[in-house]
1. Given a value of 1.05 for Rg/Rh (Cα atoms, Kirkwood Rh), calculated from one of I, II, III, which structure does it belong to?
2. One of I, II, III was used to compute helix-only ellipticity at 222 nm (-39500 (n - 2.57) for each DSSP H run of 4 or more, over all residues; to 500), and the result was -15000. Which label is that?
3. Assign the value 21, calculated as relative contact order in percent (Cα under 8 Å, 6 or more apart), to the correct structure from I, II, III.
Structure I
Amino acid sequence: MIEGEDSLYLEDTCQVYDGAVFDSHNFTKCSFSDCTFDGCSFRGAVFDSVVFTQSSISLSDFREAVFRNCEFNECRISGSYFMSSRFRGTKLNGCILSYAVFDDADFNASSFVSCQLKQCSLDSLKCKKLSIVGSKLDGSSFRKTMLKDLDLKDSDISGIYLSESFIELRGASLDAAQALDCARLLGVDIVS
């Protein structure tokens, strides 16, 4: 049983956590495989070297949580809050994220690889060495998130939301088709 412990070291498989409260807990070198977290609260929790694999995380609260050297592999994350959380050396691989909120989060040396981000809010992120590779950012918002030095060439950025000036894309790397789409959104007529 994990309730009431301050620091958790465990391996869980096929567990269902419904409405569980783990606020301010420390999770160290844990592994969650094929687990379900539904409506759970992890506010202010610290995750250090934790691996989530093929798990479902829905309507859960991770506000102000810290993720250090963590991995999310092929997880489904829906309607969960990661506002003001910090991600250090954390990788999201092959995840499907829908309606997740990352506003004001701080990403350092972290990555989204082959992920689908549908209608996610990533507004006002702090990004240092953030990597988004081969991902689909369908309808996600990056308002006030400076994407400078971010290589988006192999990701689908169609339908993302930015400020009217598109200042968020200044210094980002785009391919020619992405640049043309952005130019059209700015009202530029492309003639051949």
Structure II
Amino acid sequence: MKTTITFFLMFLSLNLVLAQDDWKTIKDLEKGFRVDFPGESKPDMTDVPTEKGTVKMHTNTYTPAVSSDDKNAIYMTAYTQYSSEMFDNDLKNVEEKQEILTKAVSGAVTNTKGTLLRTDKLEFNGFQARESVIEISGGYVIQSFMVLADLRLYLLQAICKKEDINNDKYVKFIGSFELIKTAE
């Protein structure tokens, strides 16, 4: 009996260790955010032309191994700092902020040749935010969460099969996002 209990406890402990994910935290004080990825992400930066001028988009991307049981094909964060000269009133009114988020969602739909399935206006830590789902080719969707914090645009997104919308790892990824107060 004692051997059976010991074996059971060892089996349970092994399962708990194997069930733990190897999530990696990115904490960027300069850009003012932290987020957890389900693996090691790759940073990049690209220039993005907008109707107000070119901005730099800083990204972090993680692509799970094809052999993994991850339901998401890709995870990505993006951060863009706008200059105050790009906007009247430094984006002080809600309507102007909502317009920026609407254009960001529309741009994503256009760039992916996708179909907008849903977009919800939200508030995150007192800032205007959007959550959207865009259907793209191959039965996939892009789930995205955007926050416009003053002149900073944060984007988190994951791509998965349509039937896997809001899977556990996506929820954990989005739920890990935090804004960090920075000195300006």
Structure III
Amino acid sequence: MITSTNTILPITIPFKKLNLILFSLFGIVFFVGSYMILVEKAGETHFLISDRFTRSIIGIAGLLFSGIITFHFIKKLFQSKPALIIDNDGLIDHSSAFTVGRVYWNEIFAIEETVFSTSAFSKEKTIAIILCDPNAFVEKYNSKFAKKIMELNNKTLSTPYHISARALAIRHDELLAILQKCLIEHQ
């Protein structure tokens, strides 16, 4: 519940190290599995994929994806910077693979919860940071790949900027309440 008292800022939120370790271990297992699919001998038949070319494509894609993700989580594990800083000027976000950096309160239109399906069996809650000018936000990125990801987020999730509390040392609902309260205080 949001109260009328002012929030004491800055608030520094670190990474939840245990989750980063678990995500890294999952990434390593996925990397090894992708490698095993890739190097499987030509005479052997894989229990799911019999075509060698398809196995190669899946193996290479798995290696690239899991390698990048694992590198990201291991890098964040040893990073000394906090994941998220909330201060009187806005947010400084280092929590995602594409570091957002500083976002000022006057650039934020609203802060909402977004729930989307990640599979048939699970849903992911994120905090959608609805920006006044999402295109200007996307243009901050130098990387073409990061820009494409942000543009895709903007099309599919209605904003390019989301925060997931999954790897943060704070509960999702608590972070959402703090961010919404701070936005109201600084508008």
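The numbers here are math on the coordinates, done by the rules we state, and not lab data. None of the values given here were measured: they were computed from a predicted structure.
1. On the way: I: 1.02; II: 1.07; III: 1.05.
It must be structure III, since only it matches.
2. Working: I: -1500; II: -8000; III: -15000.
Answer by label: III.
3. Label of the source structure: II.
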